[in-house]
1. For FRET efficiency 1/(1 + (r/R0)^6) of positions 5 and 189 (r between Cβ atoms, R0 = 25 Å, to 0.05), the calculated result is 0.05, so let me know which of I, II that is.
2. Matching task: 0.9 is the computed value of distance in nm of label points 7 Å out along Cα→Cβ at positions 165 and 205. Pick the structure from I, II.
3. If we compute distance in nm of label points 7 Å out along Cα→Cβ at positions 13 and 149 for structures I, II, which one ends up with the highest value?
4. For which of the structures I, II does the calculation of mean count of other Cβ atoms within 10 Å over residues 69-76 return 20.1?
5. For which of I, II does helix-only ellipticity at 222 nm (-39500 (n - 2.57) for each DSSP H run of 4 or more, over all residues; to 500), calculated from the coordinates, equal -15500?
6. Where is FRET efficiency 1/(1 + (r/R0)^6) of positions 85 and 157 (r between Cβ atoms, R0 = 25 Å, to 0.05) largest, in which of I, II?
7. Have a look at I, II and say which one yields 18, 26, 19, 15, 12, 9, 2 for P(r) over Cα pairs in 10 Å bins from 0, in percent, for residues 53-116 alone, as calculated.
8. With Cα Rg over 2.2 N^0.38 Å derived from the coordinates and found to be 1.22, which of I, II does the value describe?
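Nothing in this text is a laboratory measurement; each read-out follows from the coordinates by a stated rule. Because the structure is predicted, anything quoted here is derived from the model rather than measured. Cβ atoms are built from the backbone, for glycine too; each structure is taken alone.
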Structure I
Amino acid sequence: MPPFTLLDAIALAVFVLCWLAYALLVDRIPSIRARSVIAAMDEHRRRWMLAALPRENRIADIAAIGNLMSSVSFLATSSILILGGLVAMMAAPDLGRRVVAAFPWSTVPDDAMWEVKIGLLLLIFVNAFFELTWALRQFNYTSTLVMAMPRDEAATAQAEAAVRLANRGAQHFNTGLRSYYFGLAALAWIVHPLALVAASLLVLRELHRREFRSAARDALVP
């Protein structure tokens, strides 16, 4: 087969458009973002930090932040394992192509296309790793601010700083999680370009449902 067909180009364009357009609309347009579960959680984290101000013992708050860090750390570690597997797939294309050939209606890529498709997955999970590790560091910084919050006139300002850090960490965590979702969609490209289109649209629909129309979002919004 040719190294890169028109159908491959269309499928890749749909994939990139779904990912970038969704991220741009949800993360950069305030009127849209305000209706999302992400914005709702931003406000709840603000209430949390303000409620922590009068507490003398903030061990429970630090434990809650530690739970957040555990989830982020798990996904960051998993992304490293996934990257190792993808490098192995890049190094052994014949075995991978034999597996793809077993799927019905699959198109078996040649060496060049195999490297392109696995390379896309590598880029996605490298991005996931960087986003998740940065989220982990920001949650770590947040825990320091929480423990250092004074009980005087400067307390509210430090609580607001902790809120900003926690919300930024949550945003990067969400971006890294999105990389996982679209990484699963990109995996479908190995089978067929149309599978990539279908998977991209399915991921887009599921992200929109969970962030704007889910029961969790309804429960968080007063």
Structure II
Amino acid sequence: MSEPLVLYSYWRSSASYRVRMALNLKGLDCQIRPVHLVRDGGQQFSLDYTELNPQQLVPTLLHDQVVLTQSLAIIEYLEEAFPQPALLPTDPAGRARVRALAQAIACEIHPLNNLRVLKYLVTSAGLNEPAKLAWYRHWTRTGLDAVEAMLANDDRTGRYCHGDEPGMADCCLLPQVYNARRFDCDLGGLDHVLRICQALESLDAVRLAAPENQADAE
């Protein structure tokens, strides 16, 4: 018998949010183990967690004694280990498009705006709070403008990022928009982005993955 899935997660982490969405969309039971990224100087820096994830980041997924890190790699693993319902299309071109949308968010927008970068901007680069927020809002809007164009200019966009079933790209999009709203980013004109997020937020599986519905939410 396989061991249960265990996800090390922080309620506000957009990368953790992505994986929680993927798990729920696939209907997979998972035990959540909170890792508080601020309390105790950052629980991700503890010796036990560092041994599990040397990058000292969340999420980390455990499955059958396999340790998995990096949210997109985890979602790809779930797709291979638990193929149905699928989060990637069956055709190579469609799969490449979904991966490109996911990476446009996870690899281009998110790294510029995650917690450790924002902390560095204040503590080491000398930015004040308004300058830090301006940085966040600039790069978030720049990235989301590109995603909006990718969605608007492709007839494969449907109710969700690719067609009419939620997939890996959607697991990246909604958490990024959630954070953009937290930081009062201008989302005007992002018609496809906001429409897709509204559709996602109507799904029970997605609502259960939302930060405010996590046991460690504050």
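1. II
2. Working: I: 4.2; II: 0.9.
Only one of I, II returns 0.9 for distance in nm of label points 7 Å out along Cα→Cβ at positions 165 and 205, namely II.
3. Working: I: 5.0; II: 3.2.
Sorting by distance in nm of label points 7 Å out along Cα→Cβ at positions 13 and 149 in descending order puts I first.
4. It traces back to II.
5. Clearly, the read-out refers to II.
6. Comparing I, II, the top value of FRET efficiency 1/(1 + (r/R0)^6) of positions 85 and 157 (r between Cβ atoms, R0 = 25 Å, to 0.05) belongs to II.
7. It must be structure I, since only it matches.
8. On the way: I: 1.22; II: 1.00.
Checking each candidate, the match is I.
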